[in-house]
Structure formats: structure tokens, C-alpha cells
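Computed from the coordinates by the stated procedures, all read-outs in this text should not be read as laboratory data. None of the values given here were measured: they were computed from a predicted structure. Cβ atoms are built from the backbone, for glycine too; each structure is taken alone.
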Structure P
Amino acid sequence: MNTIYALATAPGRAGVAVIRISGPKARMAAERMAGPLPESGRRLRRLRDAEGAILDEALVLTFAEGASFTGEAVVELHLHGGPAVIAAVESVLAMESGLRHAEAGEFTRRALGNGRLDLAQVEGLADLLAAETEAQRRQAMRVMSGDLGAVAARWRVDLVRSLALVEVTIDFVEEDIPDDIRDQVGGLIKGVIPEMQRLSAGTGMAERLRHGFEVAIVGAPNVGKSTLLNHLAGREAAITSAHAGTTRDVIEVRMDLAGLPVTLLDTAGIHDAEDPVELIGISRAKERATAADLRVHLVEPGEGPVMQVTEGDLILTARDDEGSRAGVSGVTGAGVDRLVEEVRQRLSQKAANAGLATRARHRDALLQAVGHLEAALDLLPRVAERAEEVAEELRLGIRSVDALVGRVDVEDVLDVIFSSFCIGK
């Protein structure tokens, strides 16, 4: 296998830049620049090119094979982060025989191939690199730490035990099969299915947490929706005007709201209109607001919401500049802190339903596994004459669990996953 190298830190000028080298020739290539290095350890060394000219003074970290992120021998060069320094060191590495520049995500792909990470952990790492809020970071860390893989491994033990018990019965006649075998197999399968169903049910909310919640601000025209959006966003994201119907399309502002990823939607004022363009805006407003995770209904004093209220929605009096009506004002900020806290509480309750399975791929694998295990349960009372069918359903269930963490059938998703990684990761 080729030895690969790449800049593992962000490009551009910085205090420190890290170039990572991984593969069988990693230490040899580093020693040509830095002199003799330990198999595992750290040294402060002057790096030199082939002519002996000093390139930089760097901290050199070495990791033995099996004890690194990739599972291979790895060397990290912690350089001064000037672009010229980075370019000079990379040009020397490019001249080394057997070395090549890494592709996007290749270090992590090697970690997967060498058993340092399972596929779910790789996905968790991708989510961690993309995390913008504290809630996203916490969810990504749970997956990256291997919690999903640990659950899958426990399921696999129970299912393999079930399969072994069923295969023992294949050569038995009906009267020779002990009743406790059916009970054992049924108990093991029934213990796994509810857990799979709970995890698959939480996938939708976990995906929502990954991509961000949507909160729609809805109300009649000129009720202060855009002004409130601008106040929450801290900038003039939407045009505000005393003229009704200024907002004709849905305006989106992505932000970190009390640690949660939220996209605020400023929608067109909902009312009876005749202008065809305005009618399109109102239709889009209703559609997006209905699909949102939460709606903030702004209403005039004494009036009700202009669209149907769903359980958990917020109804606030608009333009409460003095804060005297327990409403909200985007002009003075009255009631905004209370609004943010209410939104946080409601979305946090939704986020609490997120599980370890965070992607549609996870949900599909779990549902496939449940389907095969339920089929095995249905066949179990007739295990004497249908033992091979029960065994096959259990094998397929185990295969679905294996696919969850990348043991089988994952080649078609690897390129998609690793394409989201940066070069040095």
C-alpha cells in the first residue's frame, strides 16, 4: 500500500500547520528530513531538504503501526503555519518514492479498513467535523465513540446464538426438538426487536438534529414577522416595510439558537389576496410552515392565529414594544429572551427522542433486520420442518446488523461518505 501524506489542518496562514504521513514508508520519509526518529514518541527537530537546507523547525510525532488513527505507521510534522513552509515540506515529500498525496477522507478510510473505526463511527466523525452547535457535537460524539457499534455487537451475539440453536435442530425430527430451544430462540429474538424498533423510530429526529430544526414565524401581513426575524438573526436578513405584502417568498436564516441548530423561516403574510404573485408567496408560506418543526404565530391584540395551530406551537401578541401584553417585539426586543427559551424547551424535547441511529441508511438497515427477525419468529413454531428457512431469516437479520456498522454491503456508500471529508482527514 502506498504511503500517503496531506495537510491535516486548514489551509492558509496559521500558528501551526500539521502534515500527516501514513503508511509503511512514513517514518523513513520523515527521517530523511528530520534524522533518526523513535518508533513512537515526539522530537523537536530541524527539517532539511535533500541538499541540507533548513526547511523549518518542527515538532515531529511518531506513532507505531497499530497505535495510530489509521492503524498504520504514522508521522505528524507540526510546522510553523506559513504557506511557504507548508509548500516547501510538501514538495520534499512529493519527491519521495512510494509517497503520494492523500485523497479526500483517505486517512479515515484506512482507519475503517484497518478496523480502527466502524462505519457508524466514520459517519459520526463526519458529523463531528460538520457540527455547528453544541447539540450536534454531542450527538456526533455519541456515534463516533462507538455506542451504536457496541449495541450492534450485542445484538449480533444474541442473533448468532439464536442461529446456532436453530441450526442444531436441522437434522432433528419434531419429537426430538427440546421445547426450551424454541423458547431460547424466541426469547433472544424478542429481546432484540424492540430495541431495533426504538432506534429506527428515533432516526428521523436524529437526522433533524444533524441538519437543523425549522421554526416558522407566521401571521397576517405587516404584523412584525420580518422585524422579529432580523432581531433574532442580529442582522437585516429580511426587508421590513410598513407596506403590507413586502415578504413574498420564504426567507431562511440559519443560526445557533441556545445550542440547537435552527433555521428561522420568515413567511409571507397570510390573508385573502388577489395578486397572483402574492398568492404564490402565501401558498409557499403555508406549505413551509406546515412542514416546520415549530411555528411561532404572531397575532394582533384580540385576534387569533391566521392558520391552524399544532400542538406545541407558540402564540404571541405581536408588536408588544413595552412588554406589557406578554407578547414579543422585534423593535425593542421585549419578550425575545422568553421566546428563545420557549423555543429551546420545545425543540429540546423533540431532540430528546433522537437515538444513536442518525441516518436514513441506519433506519433502512434496522427495519430490514426487524423484518427478517419477525419472519423468523413467525416460522419458529414450525422449526422442525422449516428450520432452514428460520436459519436463513436469521442470517439475513445478522447481515443487516453487520451492514449497520460496515461489516458487509457498504462499498456503494463509502465514496459518498468520504467525499464529505477534507483531504487531510
Structure Q
Amino acid sequence: MNRAACLLLRATGFGLVLVLAGSASVRADDVPPGFQPLFNGKDLSGWHGWAIHAKGASPSDLAKLSAADRDKKVAEWTADAQKHWSVQNGDLVNDGHGAYLATDKEYGDIELLIDYKTVAKADSGIYLRATPQVQIWDTTKEGGKWDRHADKGSGGLFNNSKGAEGQLPLVHADKPFGEWNRFRIVQVGERTSVWLNGKLVVDHARMENFWNRKLPLAAKGAILLQTHGGEIRWKNIFVREIPAAEANALLAKKTGDDFKTVFDGQSFAGWDGPVANYQIENGAILCKPGKGGTIFTKEQYQDFQARLEYRLPAGGNNGLAIRYPGTGDSAYVGMCELQILDDTAEKYKKLDTRQFNGSAYGMAASHRGYLRPVGEWNFMLVTVQGSTIQVELNGTRILDTDLAQAKDFMAKSPHPGKDRTAGHFGFCGHGDAVSFRNIALRKLAQK
């Protein structure tokens, strides 16, 4: 079908969606197992327009609008998209101009497959969670963008900070013009890996939040196809949402294999403190009903990483004891207590921000919104180096703080232990059945 084909506009919850009749649809046997097609090969069902660089079009700006105003704006963008997007012989084609295309559905952890073919001097990309972008270049010298490292190839997270991991691809993997290229993209939290034509070009790098670099990448967002000055064709667009168990296993694997297990899943061997207040169920540690206190490893640690999974019941409350001396309230006498909390519970909505999940209790607030639903296992990686602590939850960095700089304490309560340089690792039970499993630590060389 050519671009003079009949154009229709179909009403959706996002406004109007372009429909082009007459092209072949995606056959069931073309869809890889476990995936869903994002493009059916015949129309733009499931997509809408997004002029994402227009004034007031950032995700945060849109979120501030009323539903009616947002729908109106999206309808205008979709009407613009219908001037520049078409379906030709089962390919999704853009002429290099107009609004981008965005999925109606928002996605979190995904595996995305997508083929593209472009022309000389074109420039495009794929937005993940409505954030730029997995870059697509003309990588030849004639393309005129070697000053922006186009010679390194496509597939990098171009909008990461200059020099940041993943910003430039590891290898040049582009095919010559006229040939189809294939991306495979895996994103768990901020952690993003990209394969181009079967070659790894981005390896588990953190994708930065282009819209506000002080914040982590959004937990969910639309997938966008960019238009930027030259024709580009897309086909075979498939997505698979990654379940929590698979995501946790992937994150654990990427941390490396030199962690030492500190809980055998069957006994409290190697642990001290009020272990009688805890129980072991299905390979996990949890408090007995109404019991608690801080249990801790007999071994002490200076600089280290801790890797573990935890599962919260509704309203559950616990914590990680960091550099704990072995006695006293770990939140104050240890370096800190890293809060483990179902902060989605109504009863916690008025807490100090330094009490929410992942925070250094009473001293430094974490970013919220990255917990898995109650009852699912979360993956946490904690890095303690000198006076600094980083917390990565389900692949997203939610805390990055230097406690040596902490001066303003919640309720003006001093934290005499915050400058400790060594201590035990443990759990700060508060009577709730918060479960911990797959607990392993790795000592780090001191800087």
C-alpha cells in the first residue's frame, strides 16, 4: 500500500489512532513464544502520537494535566502523526517528520525485539519508559555526525551523561544501508542491555532519566519510535514483560559470582543476636509473630556489597543493619538502618521521607515507587564504601548518599554510629513477617 491509501482515525482512550487498511497482519506463528506483537502489520492499533519535544510534552508535564486536557493534546499529536506514518507492505514507515509514535500501554521490565531499516543521513531512536533513547545513526563519515560519535555505531544510550556507561556502544554492529537491522533490548529497572544484529552493544548499563537526572528512570512508561529527518522502516516489533522472579535472577547474575552466601537457608549458623525471635520457612528468614530485634552476622565488614531478596507482607516493617556494633538500636549505634518497609500502606503515608523503603533511617531519603507489589520478592543490592551508601532496588538506584554529609536528622535525634567504619550486617525485626532469602555479601577493597 502506498501513502495515498485511505487513512482512518480510530477513537481510543488516548485520543485518535491512525488506521491504514489493507496490509497483511502479523501471523500467530510469526510471534516468538512468550511475546506480544506491538505492531500488527496492517494499522496502528495500540499506538498514539506524541510530539515529545513540544512545549509541555514531557512525561511530568503531561502528568500534571487533567485527563480531558491530556486526551485533547494526544489527539492533536495523533492527527499530526497520520500525516507522516504509513503502513506499506507490512512495514511501519515514517517519512522522517511529525510526531513520534508511542505505545498506548506503559511498560516496566521488558524484552523488546524490533527490526529497522533506514537511509543515509537519517537519525532515529527508541525511547524506553518515554525516555530517550537507544540511538540509531547513519554511522558513515558522509552522515556528518562523527562529531557526536556516530562512527561508534548504533544502539548506545545516547542521552546518558557523556562518558557514562552505555552512552556509547561497545562495538559497531550496524549493517549497510538497505539492509534490515535487529535490536534485542532487555531492561530491568534502569539496567539496560542492547544487542544489535546479535552483538552486545550495551551491557547492563543504567539508563539515566533524561527529563530529570536527579531522579531515577521512571518505573514504567511508553515505548516510542522516534522520527528525525529521514525515512525509517520498522517491522517485527514484539515485547515480553519480564516477571519478577526472572528479573531478580538476571540482576543477581549480573552482580558476579564472587559473593559469599551468609545464610544457608536452613539454620542460623554464622548468625548472632536474638535468633530465637526468628524462624526459617522455605529457605527464608523472618520474624516470629510479634517478635523482633536485630540479628546479625558473626563476621564483621568494612566496605562491602550485600545482595538479597525480600518479600513484604501488607504494612510490613524491617530493616538492614549496616556496620552494626552488636548491641543497641541499629538505626542509631550502627552506621545506619536501611529501611525495609511496605511504604504503600495507608498507615505509613505521613511518615518522614527518611523513613520510607530504602532510606538510611532518619538521615537520607530514598526515591519511592520501585517496590514490587506486596507478596512479590524484591531484589536489593547495597554498596557500602567508606561513608557512602548506594541502594539499588529491582534494578533501580533509589539511594546514593554520603552519610558523612548528613547533618539534619529526623526528630533531631543524633546518630552517633553513622561514622563507623566496620561492623556486622543484619536484620532489624519489628514483629512483622518480612522474609529474606538468597543473602550474600562481597567484601570490597577500601579506597
Structure R
Amino acid sequence: MKPYSDRRASLIAQMQARGGGIAIIPTAPEVMRNRDADYPYRHDSYFYYLSGFTEPEAVIVLVAGAKNQTILFCREKNMEREIWDGFRYGPDVARSTFGFDAAYPIEALDSELPKLMANAPALFYALGSDNKLDTQVQGWLQSVRGQARAGVTPPNAAYDIHVLLDEMRLIKDANEIDIMQRSADIAAAAHRRAMRIARPGLREYHLEAEILHEFRNNGSQFPAYGSIVATGANACVLHYRASDAELKDGDLVLIDAGCELDSYASDITRTFPANGKFSGPQKELYEIVLASQDAAFAETRPGKRFMDGHDAAVKVLAQGMLDTGLLDRNKVGSLDDVIASRAYSQFYMHRTGHWLGMDVHDVGEYRDAAPNGADKPWRTLQAGMVLTVEPGIYVRPAEGVPEKYWNIGIRIEDDALVTANGSHILSAAAPKTVADIEALMKH
């Protein structure tokens, strides 16, 4: 539990630097899927980051004052409910197991919070992010204000706790990196499994089933997001969901799939031929995307800006579009003209990456702070950050576009850990060169 207690101590220190106060961090609620059936429960990432506790109906309270205190509110032991729903720690065991100073039943929240908020200098919570929490906070504040004649004062300042936690979560520690590496290894194995089984005549859902099997068989608790398995023209739909389209001879298959392991996500995309052999036009565009990813990796290192990798990838992609005739030089002009006008966005319309961690699109600002209202520069990369690098080309049929490229959709996505001297590709075990993919897919 030391990583979690260390994080709580770090957060309390940041609260002290702002004058102290009380922080409130609830976990996620259970959500009904349909009659008498819940969605599979998944705790709130911020809550778990500070606790390691996975039960629903729980709240962390941190007190930064003359005496710092960490408190957990959770469900009481209830043997009857455990028969139906499984084991519960209960406050006493949870306190000792997860390293809190105190623990109370969740039912005591309304009685205890006004006491803890009384005379606290400031309140730290996720302002405006949860209507239920906002309503509860208002009620607790009203209770404290009702004691004004006794000399009790409510917090006179409020801070968004997510702003502090986002910065903490952006830099991964050794334990987080180890989990993310294992998550990426499982996801890479799933992509290899899908490539090995793929052949014309199967359907998208067959490949999705193989991916999900590999995730769960290796200990992943959930897919990190809804897997994308897209064949043929479907690969040109960025957020396509795995369906029942048939894999056809001569088509490509794009799979964007990652798993969640111990609350940390992987996010990998591979594109490969359904029949195991790239056609000439497919290979042409694939090599461009792969080269653009290599250019982005070269810019993924400490001291570079978050968008430097994107800019490097765009330069390679745009040049490739000119060289292949996807873009007509007579209409769009030079490489510089293509980049300035964003003419490349006809075939590449998304950014080259995002932060990755407990959430697939993880928390953290993408721009650095700027003084005096100046435009914020893109974030400077630091060791311990993890981001995806995912360039692509998507060719929908259109006038002036060479027909041999129609309905080719390609994306190659890897998970990159920024290291002291460069970057380490967590997802390297998923094959991505033309030679490696074709060798794996030989039947």
C-alpha cells in the first residue's frame, strides 16, 4: 500500500502549500444496465490512485492542517450482503489494510463531514464534476454555516482537486510503469493472436472474440475501451465498433484494442491484410504511415514538445500523399503549402497521440502554463510520461483520388514511455513491419 499512502502524503503537502484544508474524493457509483443487472463495476481512477481500494460506496477525506489525517468512508461488513455480492472489508479492516489513519461507515459521511469542514481554511474537491457531490457539499457547508454564532466558520476558498491530481498522475512511478508494461504485453499478445487467426471468410466479431479471450486469459480485468475491429472500408471510420462485416480477400483489417490491467490501460493499433499479404498499394501507404511513426518517435524524448511528434509525423504523411498522388501537386502546391493549408487532413484528420495511464485518454494538461495571459506553449515532455503515437492514412473514395487506394484505412499505434534519454515502446511486442506481419500470418 506504500505507493498509495505516498500519494496521499504528496497531495496533503500540496494542500498545505495552499494554506491547508480538507479534500473529498469519492469513488464511482454503481450503474444499472437494465432491470436488476448492473454494469460491471469499475472504481473511479482518482479514488483508486490514492487508495488501491476497489469497493463501491466509498469516499476518501484528507485533512491538511495542524494534524494531517487520512480517512476512508466505506461500506460496513454485512454477512448477508456478502452472500449475494461478495467480500467487503468493512471500515476496521480497510483502515489497517489500506493504511488510513481512520475509517468510518459510509452512512456516517453526512454527520462527519460538517465536523471535518468546520474551521477548515479551504475545500478541495472536483468542482462541478458531479451533481450529487456538489449537492452534498452544499448541504455540509450549510450545516457548518449554521454554527456561525458559536464561532465556527466554513472553508472560505475552494480548489479543484483534479488540477493537483492530474499533474501527479501525468508522471508515472516505477510501479505504474511495470503494470503498464504488463498491460501492453497482454494487448500485444492479443494482436498477435488476431493476426494468426485472421483469414478471408471470418467476420470482425471473430477477431474481437480472440482478442477478448487473450485479454482475460492473461489476467486483464477489462478491455480498456470498446475494441475496434474494422475490415475494408470500415477501417476509414475512426471510431468504428466491431460488427459482423466479413473479412474479404484483398482487404486490410484494422484493430485498435487495448486491455486494462490493475486499473492501467494499454492502447495498440495494428493494420494487416486479411489474406496475409499486402498488395502493392496497401504496402505503399503502410510504409508511409510506419515511417511517419518513426519520425514521431524521434521527437518523443525529454525537452521536446508534445506536438513535435505530431508535426514530424504530418510532414512524412503529407510528403507521402504528394508522392503517391493522393494529393495533386498542381492543386495543393508544395509540402509547405500542404501543411499550411492542412490539405493532408482529407486523409489524416486526428492528432498523433494522447496521454495514457489509468484512463485511455489519460489526465494531464497538454500545454504548459504561460504568464500574463500569453498563448500556452505545448507541454514539454518529461521522463515518466506515457503517450500514444498513432499516425494514420484513411482513403475514402473521392474524385481525383487514385482508385487503387480507395477504402484503404491504416493506423499504427504504440504506447511510448518517455525515458531519461528518449523513449521506450511498451507495445513493441506487437508486430508492425510488413515482413514481420506477413511472416506471422503465414498459414
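If we compute mean count of other Cβ atoms within 10 Å over residues 79-86 for structures P, Q, R, which one ends up with the highest value?
Values: P: 17.1; Q: 19.9; R: 9.4.
Comparing P, Q, R, the top value of mean count of other Cβ atoms within 10 Å over residues 79-86 belongs to Q.
Assign the value -15000, calculated as helix-only ellipticity at 222 nm (-39500 (n - 2.57) for each DSSP H run of 4 or more, over all residues; to 500), to the correct structure from P, Q, R.
Working: P: -15000; Q: -2000; R: -11500.
It traces back to P.
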